[in-house]
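J.: Listed after this line are the structures, all set down as structure tokens.
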Structure 1
Amino acid sequence: MIAFNALLAGAIAMAYATASVFFLRFRIRTGDKLFSAFAIAFAILALGQLPLPFINPQAMDYRYFIPRLIAFALIALAILDKNRHRR
């Protein structure tokens, strides 16, 4: 069961990193700041996923959710910034 959790955490981290690379590619192609915010947010999510296989699930506390909070706040701020400049 522990090996499956580690495999799953690695797969999720790889998916986040792949999404980050795609958004970085879109940023280079279009020059839109929103894509760079998404790329950074998904990179933060990928890095936040890495320590999860090495900790006890019962010992998880708020510290392991801080990267998610930062990433989602970055996405929300980027969307707000994009909508503000549109008007």
Structure 2
Amino acid sequence: MSDAGVEFSHFVISLAQGVMVGLGEVPDPETRQTHLNLPMANHSLAVLQMLKTKTAGNLSADEQKLIDALLKDLTEKLEQVSS
């Protein structure tokens, strides 16, 4: 199976968007409504963290910077909403 046309950065950003939807920061693409869904935000963030762990040592410098920055930013946002 080829990964032609699949960009790691696009995939990571789509997962980050799931966190943002769960935090009510962006509208749900299906309903176009915003609402807080902490289980969804937590799950999407956990998937991003797992992806970082599973791809350790296999990312380009730019890909590593992207996933690190997204995880840092999204973790902070989730902590703010959760507290």
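J.: Quick one: helix-only ellipticity at 222 nm (-39500 (n - 2.57) for each DSSP H run of 4 or more, over all residues; to 500) came out at -27000 when computed from one of 1, 2, so which one is it?
T.: On the way: 1: -27000; 2: -22000.
Answer for the origin of the read-out: 1.
J.: Have a look at 1, 2 and say which one yields 39 for percent of Cα pairs over 19 Å apart, as calculated. Can you show the working numbers first?
T.: Values: 1: 46; 2: 39.
Clearly, the read-out refers to 2.
J.: With relative contact order in percent (Cα under 8 Å, 6 or more apart) as the yardstick, tell me which of 1, 2 scores highest. Write out the running numbers ahead of the final one.
T.: Details: 1: 33; 2: 29.
That would be structure 1.
Coordinate-derived values only; no laboratory data. None of the values given here were measured: they were computed from a predicted structure.
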